[in-house]
Each structure stands twice: as structure tokens, then as C-alpha cells.
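Read-outs throughout are calculated quantities, based only on the coordinates presented, and are distinct from any laboratory measurement. Model, not experiment: these values are computed from the prediction. Cβ atoms are built from the backbone, for glycine too; each structure is taken alone.
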Structure 1
């Protein structure tokens, strides 16, 4: 797992020694994941960002407010592909600008993908969109901020790589949106790191270093 170790050391991250799953956001199985599964988000939780953990501890309320805002914007954009209507706020207008100025054509929106990674439950991911830009197909994820700038971490780069792999596309973009501007950023290639991360997760499963938080929560009731 050379590439994962180099990534961890380079960016000052740490590795968690237990694989936790079925816990994303609500600690409940969702209407989509009503089966044992591991989301890309949960897999990436194996990589601990000490700086982000400090932010969570000190500014938990502000962070929750930001997460709630991002969730609402995602819902608005998801609904857009059904109604073709959006609120006329600056961040929504910047989304429309991005579609027009970058000639982005939406091929799919909010679709769940599964991938067999050699453990007893599949890896899953909910992709924001699969798009066509020019003649090329890409996966595209949204990151929304109430501030004038968006905060980027290297873990986001890994997330984009996972999304591209999940739907068998070679390329991934991230669309950063805030009230002043949009920015379309192509993901760097970290496929060797994510292959190492999958291998590490398989090792934890083989050693029974796992925690199904959904089942554990049921046992507490």
C-alpha cells in the first residue's frame, strides 16, 4: 500500500483502524441503501484529516449549518432536472451560468452505482451528475458554499476519482459554487491511492475490524 502511505504522509493525514459502514449522515439505512453496503464517503472516513477534526470540535454548529445549506442546494439542483426550474438566488444563477458557458450537457443525475470490491457487501456511491462537455463524458460533483470561496481538501480529489471509477468513466470534474462565482476543476489522477485504500479496507474486513453502526444502534434501543 505504498501509494496510500505516501498520500497520508504528504498531506498530514492519519489512518483509522476500523471500517464503519451504514452510518452516513443519519446513522440509519436510507431508502436507497436498505442493505449492507459501504459508501464511498464511509470508505474515505478511514482517512482522518486532523485539521478537519479540529474544526468539527471547535465549530460544530457552524459546520452543521454549512452542511445543511449544501444539502439544500443539492436538493434544488436535483429537482432542477425534473422541473427545469431553480430559485433565482446568486448561487443558483451561477450554476446555470456554468451549464451555458462550459457547454455542459447533463446525461444522468443523482444515480446510485454499486461496485464489487471483493468483500461481502458492495461499495456504493450516489453521483451528482454524469455529463458531457464537448465530446467527452465526465462525472461531475457539486461543492456548495455560503461564503465567497470554497474550501478544498485532497480527500475531495480522492472522492472524484472514486466517482469516475464507479461509473467506468476516465475523467472527473468538480463544480464549486458560491454566491459570487463558479469554478470547474478537473480532478488529479489518484487511482493508485484509491486502489490501495480499497485494499486496506479489505484487510480490515478480513481481520474483522469492522463496525456496522446500524446494527449496533438497533442493539442499543
Structure 2
């Protein structure tokens, strides 16, 4: 029994940090949060795993971009289930917002809203993935947009092929982070989600308008789980 307990403890620690049950525990956020804005949403094709090994991969980038605006809309819908939302479309061109962004040096897909790319706020990969910004930047973003909190979303797309049954399915690893107007990180949740349909086998997958939905739909289902755990 003594040998079993350390193993269980290690497993518990792994589950916490990988976010496998990211929506399982309820997070109670500060009551003074009334109005929020989604200021960043980015997608990464991790290691090119979506593009490489895909039939029809010459259109992969176009297909990924085709789903980003819908991901923004869905994220705002989930936020609106908890708070008032200032829509990206209402401030995408505001200098006070755009000027807080940095030059994009990271490989990431960004939504185009009203003809403009959403800005990015870091040039450090791990910060982009974790939704990390400085407290001062959080305060400036909230002030510029006149909101109580800002949300940053990151979705890493990859694929998984089974061992015994070598079919391939889409996988998205999704993180949402909220920062309040006092520069405090008040939420950071991750949920990894697998697509429901087989999109290939033996490491070869189809990439088309139908299969790309496996990533966008898994992203949506991850948000459903995350927001079901927010009070």
C-alpha cells in the first residue's frame, strides 16, 4: 500500500498540470467581473502535424484560417453566458488596443476580424500558449476597452493515431486565461479534446472542409467543458 500511494500522488499531479479535467472543478471568479473582452485568440499547428501527412495539405493554411472567425464567435458566446461581452468586432481597429500588440514573430494563426488580424501580445512561445501577459499589460487592455477583464485563448492542433487500431483523429489542446483590471490572473483552464470522427489511418489523413471541423468542433467542446466549471 505504501508503494501505491506515491504513484497515485504522481498521477494526481500530472492530471492537474496537463489539464485533463480542466472543466471538472468549479472556479468561482470575483463578483465584480461584469464586462469582458476577448483580446487574443491564436491557433498553432504543432510541429506541422496537421499539414504534414495530409492529403490535400496544400490548402491546410486556408482551411485553418476558415475556422478562426467561428472560433471567436463561439468563445464570445460562451463568455456571454457568464458576463457582458464587448465584441472583438467593435474594437478591432481601435489604436488603444492594437498598439498594445507586438510584432508577430511566432508561427501562429490569428483570426481576421473586419479585415484586420487580431494582435498578439508576446513573442515568447510558452507565454502565448499559457495566456501569460504582464499585469501592467492586463491593466492597459482593460482600461483601453473599458472592461473588467480580458480573455486570451490558445488552441494547439495536432492529430493522434491509435496503436492497436491505427486510425487517426484530430486533437486540440485548448487554454483560456482571464486577467482582471487589477492585473491579476483570475482564470487559467486547459482542456484537451479529441475529435469524434476518424480522419485517416496509418498516419495519413484527409484535410478538407469537412475534416477541419474536427478541430474546430473539438475546440468548442473543450470550451463547453471549461465554462461548465465556472461559477
Structure 3
């Protein structure tokens, strides 16, 4: 058994992410310290048999509240289990998490994932820039982040799903640890002018992997 992660990205400009990015850069004065901000939807279904994954993926892509092929791109990925348990118990997110790409409508993702063998890095598709890191942070609503599956043609409609928002902050930093710490400082609201993306009294959050160094390829 594995968890099935269903990742969704809009085809057009994300106005929410763009507004937040401009607030970081201009209103909060980060300037070129922050290079990019991405926002994706993530749905995680627990304990999916790998042989049943195609049926689960079909149900996910058919669910209009999750995915509209005219507006979105998606990737369905088998993941190591433990994510939902981490949410239930305020525990540690599994690492590594995303394990194997099963299906996607992004040709670039298939090609890049073959080349670099890292599903998350391939999904993010962030342009390499010396001295910058991509920090992925998943946030979910504390009240209904975990809830029963909505109506649909699910192989098992009694399962629980996690719904979250994956924020990816691309910033300049001196090290992986410094990038991770700075991204959390920017994301999680601790004071009126500190933290913009996650309200810790209403949302849970977790890094879903270490900061990714964005060195350009050499050779």
C-alpha cells in the first residue's frame, strides 16, 4: 500500500500567488531576495494499492472540484505513507515522500523526471539560478484538511483525503538550512508584518522535503 498524491497546477497566471509575491518583494521590501512564488493544490489519499492506482487517478481527474483539464495540469504520484498520520498527530512528514510518477498530462514532467529521478523537483520545474533554493511547504486547514472523500466514482468512497496547498518559495540563501529557515519565516504568520502564507492558528504546515539547490547544469 502507498499514499496517492494528486498534484494540480493552474494553466494560467495564479493571481493569488502573484499578489503574495509582489507583497513580499515590494511591500515587505524583500526585493530580489525572493525570485518566485508558486502555488499548487495537493490531494492525498491514504493506503492505495498500486494495482488500483489507475482507477483512483481516473476518479481524481473526473472530479471537477479538484481538476478541470481546461484550467489545470496534474500529476498522480505514489508516495511513501505517513503524511495523513503526520497531520492527525502533528508528527513528522515522511521523508522522502514522493516516490514514483504514475500519470501526468505534462510532457515536460515525464522528460525531466526521467533525467533527474526526482518527482518533486521535476514537478516544480523551477529554472536553475546560482545561489537560489526552492523551498516546498505544504499547508492545510486544521478544521477540514482531513475529511471524507466527496461524492464521486471512487473505488472506495469511505477513504479519508488530505487537501493542502503547496507553496514553493524560491529565494536567495547561503545554504540549504538557511533557505529552509528563511522560507518558514516568510511563510508562517508570527507578527503583523512577518509571515504571509500560513496562519498557524488556523492551518497546519510542513516542509515536504529539504530546500532544493538550484545550481545550473554544468558540462
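Using helix-only ellipticity at 222 nm (-39500 (n - 2.57) for each DSSP H run of 4 or more, over all residues; to 500) as the calculated read-out, with -7000 as its value, let me know the right label among 1, 2, 3. Derived from 3, not from the others.
Computing distance in nm of label points 7 Å out along Cα→Cβ at positions 87 and 111 for each of 1, 2, 3, which one ends up highest? Walk me through the intermediate numbers first.
Numbers: 1: 2.9; 2: 1.1; 3: 3.4.
Ranking 1, 2, 3 on distance in nm of label points 7 Å out along Cα→Cβ at positions 87 and 111, first place is 3.
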